Structures are given as C-alpha cells and as structure tokens.
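Below you'll find the structures, each written out as structure tokens.
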Structure P
Amino acid sequence: MIIAMSARATEAEIAAVTGVISQAGLNAIVLPGGDRVAIGVASAIPHDLREPLAEQISGLPEVDHVAHVSRPYKLASREFHSADTVIEHKGVTIGAGEVVIFAGPCAVETPEQMAAAAKAVKAGGAKVMRGGAFKPRTSPYSFQGMGEEGVRLLVDAARSEGLLTICEVLDEYDVGVCGEIDFLQVGARNMQNYRLLTAVGRSGKPVLLKRGPSATIDEWLLSAEYILCQDNPNVILCERGMHPIDRTYTRYTLDVSAVPVARRLSHLPVFVDPSHAAGDWKYVSALALAGVAAGADGLIVEVHPDPAHARCDGPQALKPDVFLRLAEDVRRVAGAVGRPR
C-alpha cells in the first residue's frame, strides 16, 4: 500500500498516517519526493485488514489518495513509481535514455595495469571505471584481491582520467573502506546477503545489484527492496547470466528477456554484464549489443590491457582495441533503436 500525501501535508499529519500504520502492526516508510511525500507500507497486509486500513487512512487530513500495490516488492515496483528512476551522480546520468558504460579490469593488480586500463576505458567513452579490490572466489587459494590498497589504486587511476569508480563490496567492513568509491556493487553471490544489502543502502551511494545465477526476477527485485528501504533510491539492477544448460561454450546464459521484464515490473534502471555471462571475450560484444537492443540502460564490461596475464577472469576480458570497437557498435545499435548515442 502507498499513501500519497498532499503538498500541504505537515509533519504532524504525516506522523498521524504512520501512527495508524504502526498501530496496525505494520511497518511504514516515509518517502520524500519533490514537493510531496509518499508513505509506503513495507509489510504484507493481511487480506481482512487491507480495505479497513485504506478507509481509515483515506479519512485522515491531507491524504491525497491510497493505492494498493500487488507486488511483494513495494518500493521497487512500477505500481508505486510509474516514471523511470533517473540516477544523477557526480555528472553521470543513468536511466534517462543514454546507454552508459562501466568498464575496467576484473581485479586491481598494479598501478601500471590500472593506468593503462583507465586510458582505454576513457577512450571508449565509458563514464565509470570498475575494478575489483575484494574478490569473492570459489577457491580459497585463488587471488582474493588487494583490499584497501586496491581501492586506492582504482581511485587514483580513475581520477587521473576524470572517471567515476565502482567497486564490489563483500561485507559491511568493505563498505566503510570504500568511502571514496562512487558506486558500490553487490555481486551475484551476495544478492541475498541481506545485511550487506542493508549496509550498502545506508551508505547513500548508488548501488549496482547483480542478479544471482539461480534467482527469479521477483527475488532480484526483493533484494533491491532491501536497499530502497534504507531511503536510498539509487539502485541499478544488473542481469549477468543464469546457470546454463550447456557450459561447453559460455560460462552462463545471459537472460536477455530479463531486461524488458524488469523494466516493465520496476522503475529502476537495468544494466547487462556480458562479460560474466560469456566467460569468453569472443562472445562479449554480441551479448552486450543484444542487451542494448533489449532496452538495457547500460553495460558493465571487463577490460584489461593484458588479459593473458590477468590474475582474475582474463579469458573474458576485452583488450583495449576490442573495447573501442564494442563502444562504437554500442553507439550504432543505440541509435538504431532510438536511444541517444
């Protein structure tokens, strides 16, 4: 349930509405927006309470209207927020039609590697540089990332080229360490790590939330709800591939259909990660273009100056020249489907 207050509503009148919701044993979330406030009921409302509660709230002063939201995710639902969410952060705008590219190496390794990657990312027109400082690896013996030193190298390299930064965080400690990082990433393995989702929500930074390889779209959007519940509206959904039937040629199967479905169900921007879906650089460009054609608001792509010697996911990383060609192809496809180039 969403309660829209009039523009004249006072703090006392808003508190009266939240008080009624709390007395019913439900959780109320106040959602400021422009010149008016909306109040969301984040809890599941018992069927026999729904109509009586709506009638009671409708009679309170300065309540404009009460809307029922049928989806289990309230704040992420387009039923609650019909217009597309546009994220504007430090000069980068996401969700306004332009296809925005995040790019960079899977893992931060050396200052030289990051400097070369930053130049390639900039040359291709990317707005945000990615780089993993904390790496969730299947094997405990694999490279786990450079930690805080990696964060510093990422920030220094990106700033030298006028780029923003995004870094994956694995726990609440990492969120604190990433104070200078512009966007936080929640990886597929952590999509349902609810304490982490709460922590990144409380950070106030924009968050890119990857879909787990076995997660339904509803589960993905419910994970986004955890972030939104922390009064952080800046969430980017990212499709990165589902467990495949055939692993012979690709690492995962990119669910291209998830892009238009998520855009219909939710107002949040949607990205595609073709690198993790493909697992092989030869297929990354094709998957990226498919995502753009399907309506993705952006891409997050792995780019490495020397993939053959990368310490993490080298086979799926694009060399700088290949990334430049992909970036130009993205602009052509975007133009062909009526998107800003």
Structure Q
Amino acid sequence: MIVAMQEAASEEQIQHVIERLVNMGFEVHRSTGTRQTVLGAVGPRFDFDVRDIEVLAGVGEVHRISAPYKLVGRSFRPEGTVIHFKNGVTLGGSDVHVMAGPCSVESREQLFAVAESTSRAGAKFLRGGAFKPRTSPYSFQGLGEEGLKLLRAAGDQFNMLVVSEVMEISQIALMLPYVDVLQVGARNMQNFNLLRELGKARKPVLLKRGIAATIEELLLSGEYIMAGGNYEVMLCERGIRTFETYTRNTLDISAIPIVHKLSHLPMVSDPSHGTGRRDKVAPMARASVAAGADAVLIEVHNEPEKALSDGAQSLYPEQFAELMGQLRIIAPAVGRKLA
C-alpha cells in the first residue's frame, strides 16, 4: 500500500507510522518529495484494514496498490524521480540528455576520439561497453577492466559521466570505481539475482527492456532493484522482437509515454539498437524526444566501417553533431530542453 503523509506531518509522526507498518509485517520504503513524504509498504499481507493507518496522526491518504509493482508505480513518487549526478547534471526533470559513444571500447585512440567529438557536440554521458555480451562466442567480447579504465580516463578528461554494461554479479564491485551508471542489457533484464545485487549498490542503474518483454515485465524488473533499496533507476526502451525483419528490432516509442504514466522512473530510448541501421537512428531519436524520452542512447564511432561491433548502427561524429542540433529544436516544442 501507499501511505501519503500530510504536508505538515512531523518527523515524529512519520516515524510512528513507519513503526506501525513494520509491526504489521510490511517492509517500508520512504520517498521524501518537495511537498510531502510518501511511504511504500510492501509485504505478503492482504488481511489488513487501511483504516488502521488512516487514523494515525499525520496521515493524509492511504491506498491499496493492486498492481504487482509497488515502488516503481507513479503513486510512490507522483512528482517523478530525478537522478542527480556530479557536476550538477540531473536526469528525469526538464532536461533531455544524450548518452553517446561506441558500442564497445576498442582502443584508447578510438574511445578518446569519440568522447571528444560527442562532448563537443553537447553529450554529457559517455557510453561504451567494456564487457560485451555477444550472440556469437567468436565475436569481440570487450577489453574488460582495461576498457573500464579507458572509459574513466576519457570521462574525466572530457567531463562526461560514464555508462557501461554490467553482465554478472562478480563485475559489480569491479565496475563501481569506474562508472557513473551501471547498464543492464536486454539479455539480463530478468536476471533477478543480478537485479537484487544492483539493488544493494548505491549507483544509478539503466535497465533495458528485454527483446520480448512486456512493459509490465520491465516495470517488475525495475521493482527488483528498488526493493533492494536503490531508487536511482532509469528504464530504457531499446526495441522488441517482432515479425518485422527490415530493422534489427521494432522500437516501441509508445512505451515512453506509457511508462511515464505508470511509473515515476525516467525513461530512456535507444534508437541505435532499436533499428540497427544508421540511417534510421536520427529519425527515431527525434521521435523519442518528441514522445517524452528523458534521454536517448546513441552509438557513435569515429570509423564505423572498422568497428568491432555494431558498426552498421553507429553514427559518424558529424551525423551525431547534426542530430544534436535537431534535438535542440525539438525538445522545447514539448516543454523540455536539451542539456
């Protein structure tokens, strides 16, 4: 259930309600907004009377939540989640951000060239894979920790936040010193053991939708992370598998406003994986911002024809700069601004 405290509720009253909920067998998650505190009570109990909580001092409203996700739901944080990063960067508010970089870190020269061009064009996040989950075991698998070191060095030099994919539990501790955002790929969206461990980490998580996952399944995967105590989660639409073969996946742009209605979490769009075609990335990025995406994830390579992974969907630096100019025009039209 969700317990919305009154705006004037004291800390003593809030703590009393929390203690009462804990004694009833609930696990309590607290969300403190600008105007009021909301308590999310999660547990197996169904035999309770909401009136027992409604009459407590300081309580405004109490709602049973019928949806299977409690913490991810919009009612837990009605004003929306805003994730705060260093250097004053925020994600989930009025700003729209672009996360850009190569699919995988291949060399220092390649990464620094891409970081320089994307930061100059206005990107605040540098994305790149140090560990690469590939369909074929013979494909390039990434540079591992050396790739993480290069990402951190490039991020520091060009004042960019670092986003990279974590594939398994054992990599979390290794990655924490190097990255600002831990990305969970589509293949791991329902790796619940990994999600539980990320719930213990105090680092923002970018959770991608699985290739055949419903929106509810995506939200429930986010619930695993939040239930562990990590509330800094962003969800990502990266395309789902349909009967269409012209594109790599079918980018479900409708998922962006749907998730915003159902959840308070920021929503990211990945038109690179969503289409798999360089010439379709920019149109889908523009459409994503128009649909309300809080960020777009774009693959950029200084020499896509020589890329070790996903070269066909990677933009040239000059194409990326042109796209950034277009997004600066589109964002204000929907009440946002490109940060």
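Remarks
- Sorting P, Q by mean count of other Cβ atoms within 10 Å over residues 299-306 from high to low puts P first, with the largest value.
- Of the structures P, Q, the one that 4.0 was derived from, the read-out being distance in nm of label points 7 Å out along Cα→Cβ at positions 59 and 291: Q
Values quoted throughout were computed directly from the atomic coordinates according to the rules given, and no laboratory measurement underlies them. All of these numbers come straight from a predicted model, not from anything done at the bench. Cβ atoms are built from the backbone, for glycine too; each structure is taken alone.
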